[in-house]
Every structure is written in C-alpha cells, then in structure tokens.
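What follows is calculated from the coordinates using simple rules that are stated; it is not laboratory data. On a predicted model such as this, the values are computed, not experimentally measured, just so you know. Cβ atoms are built from the backbone, for glycine too; each structure is taken alone.
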Structure I
Amino acid sequence: MKVLALTDHDTMAGVLEAMEAAKQYPIRIIPGVEISAVHSPR
C-alpha cells in the first residue's frame, strides 16, 4: 500500500497522528472528512 485516505466522520482528529506515523513508512496520507449536513429550504 502506497497511499491511505483517512476520512473520519465529522472530525479530523486522527489526521495528524496518522501523518506522523506514516513518516516511518513509504506511505502517503490523504486527509479528508465526511461532514454531516442538513438541507433546510428557505
């Protein structure tokens, strides 16, 4: 595995830890986040 996308739900709390850990290996981290949204008509 060369690339790992880290996409937590409504948080990016694990991204920094994952990026630090990835420095020990030949792996690239792609940070992302799944955000909750509510559509409210006007």
Structure II
Amino acid sequence: TALMAPRERVEIAFVADNPGDWMFHCHILSHQSGGMMTAIRIV
C-alpha cells in the first residue's frame, strides 16, 4: 500500500517473476473509474 496525496507520484520497485498480463489498481471502485487502474505486461 502506498498512501499518496492528490497528484502525487510514487515509484515502486518489485521483482517481476511471473510473466503475463496483470491489472494494477486501487480496490475502491470509484477510484478505478477515475484512472487509478492500469494493465501491466510482464515478459
């Protein structure tokens, strides 16, 4: 969990050891529709 202020950015490092297409999102549905959801592809 990364707590952020409005319009703030955060950089997160992680080990990508499970290839495929994944969703990266906030669990609050109204936030997802506001742009806090994206797809990432691990190759």
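Assign the value 0.70, calculated as FRET efficiency 1/(1 + (r/R0)^6) of positions 16 and 32 (r between Cβ atoms, R0 = 25 Å, to 0.05), to the correct structure from I, II. The partial results should precede the final answer.
Values: I: 0.95; II: 0.70.
Attributed to the structure labelled II.
For which of I, II does relative contact order in percent (Cα under 8 Å, 6 or more apart), calculated from the coordinates, equal 53? Intermediate results must be reported in sequence, preceding the final value.
On the way: I: 53; II: 39.
Structure of origin is I.
As an exercise: helix-only ellipticity at 222 nm (-39500 (n - 2.57) for each DSSP H run of 4 or more, over all residues; to 500), calculated from one structure in I, II, equals -2000. Which structure is it? Please report the intermediate quantities before stating the final value.
Working: I: -5000; II: -2000.
So the calculation was done on II.
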